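Please go over the structures that come below.
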Structure I
Amino acid sequence: MNKILKWSLIVVGGLLVIGVVGYQILMAYTKSHSPSETITLDSNLVDVSITYSRPFRKDRQIFGGLVPYGKVWRTGANEATVIETNKDLRIDGKVLPAGEYSLWTIPAEDHWVVIFNSETGQWGVKGPSLEDNRDPANDVLTTKVEVYPTGGTVEQFTIALEEGEGTEMVMSWEDALVIVPFEF
């Protein structure tokens with residue numbers, strides 16, 4: 001094998017190793033600021049899980065600032081938030097078939113549009129433009145829900161699955177609380 005080809009392969013291999021290691025370090029660093037969490041609702045009737053990253057407020061204005069009103073938000077940080085259900089869910093009179101979906105929202109001051117999209121596994125934004133990384137052609141269900149005050153400041157973005165008179169997905173951050181009721 002000629003020397004130039006041999007050294008070229010060594011250099012390319014070295015760059016690939018450096019790139020992979022650098023990418024892993026960057027991902028770990030990024031996720032340390034918005035740790036990942038999975039919440040679950042396990043009952044005799046349905047299993048629902050939500051995996052999302054939980055950014056902190058850090059004295060920033062979130063809604064209407066960091067998360068602009070009227071623009072699609074990945075509903076967390078890092079990768080797009082994923083909700084998975086083993087049974088069909090009824091949300092606002094519409095059926096969300098059993099499966100795995102990315103969760104997107106469009107916040108406004110008095111309401112949010114909540115979007116369930118069939119594409120999963122994507123990073124939440126496209127490069128430096130920070131535009132959402134969602135293909136609207138894959139939207140399966142959308143619903144509009146009211147925003148309530150939290151009664152205090154929620155420092156870290158939180159999603160909860162709560163059972164009571166009904167079942168709800170509750171999202172809160174800063175001074176906004178959003179409830180998405182569902183049945184199964």
Structure II
Amino acid sequence: MNPALVLIDLQLAIDDPSWGLRNNSGAEANVGLLLSHWRRSGWLIVHIRHDSREPNSKYRPGQPLHAFKPETAPLAGETVLGKTTCSAFFSTDLAERVAGRLLVIAGVITNNSVEATVRSAGDLGFAVNLAHDGCFTFGKRDWFGVERTADEVHGMTLSNLDGEYCRVLSTSEILCAAETYFPSSPSLP
């Protein structure tokens with residue numbers, strides 16, 4: 001089962017101050033480590049780009065913040081899929097492109113598109129490793145009106161996903177496992 005790296009919504013829009021305070025300031029650096037390893041290994045990388053239909057969204061095509069973040073941007077030849085829903089599986093052909101592969105997922109927002117994509121992947125029968133330190137989110141008021149920090153929102157989302165939908169691992173754990181179970185080989189698709 002060749003691994004595929006799926007990166008979700010790592011676009012400039014996520015840096016807009018209107019989101020509030022985020023957690024995990026090292027997420028992009030960790031995604032960079034995953035990208036470097038996948039590129040050296042010749043493994044499949046899929047960049048998911050959110051193409052919002054909302055007129056005021058920073059993620060709407062044609063807006064300056066719709067572009068990928070430079071530190072995690074796709075290189076020529078890497079797959080880019082535009083999605084219009086929270087889950088990367090429902091408005092793209094992602095399932096067909098990653099069929100038969102172990103998925104490693106990272107990106108934003110942990111409790112939004114990352115969660116929706118991981119849940120969909122699990123429901124579709126994919127084995128998924130989620131890089132908890134390659135994702136981030138923002139503080140949010142819960143249903144009862146209690147302000148939750150970004151770390152609390154992130155941690156609860158990871159807890160909800162781990163076990164049933166995916167294995168939550170650190171970037172270093174994923175890289176160690178990738179090297180052990182899938183030794184680097186340019187011959188892998």
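Read the figures in this text as sums done on the coordinates, not as results from a lab. In this text the structure is predicted, and so the values were computed from the model without any measurement. Cβ atoms are built from the backbone, for glycine too; each structure is taken alone.
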Assign the value -6000, calculated as helix-only ellipticity at 222 nm (-39500 (n - 2.57) for each DSSP H run of 4 or more, over all residues; to 500), to the correct structure from I, II. I
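For which of the structures I, II does the calculation of percent of Cα pairs over 22 Å apart return 43? Each step should come with its number before you reach the end.
Working: I: 51; II: 43.
Among I, II, the structure yielding 43 for percent of Cα pairs over 22 Å apart is II.
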For which of I, II does relative contact order in percent (Cα under 8 Å, 6 or more apart), calculated from the coordinates, equal 17? I
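Work out the source of 2.2 here, i.e. which of I, II gives that when distance in nm of label points 7 Å out along Cα→Cβ at positions 70 and 94 is computed. Please report the intermediate quantities before stating the final value.
Working: I: 2.2; II: 2.7.
It must be structure I, since only it matches.
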Work out distance in nm of label points 7 Å out along Cα→Cβ at positions 110 and 158 for each of structures I, II, then name the structure with the largest result. I
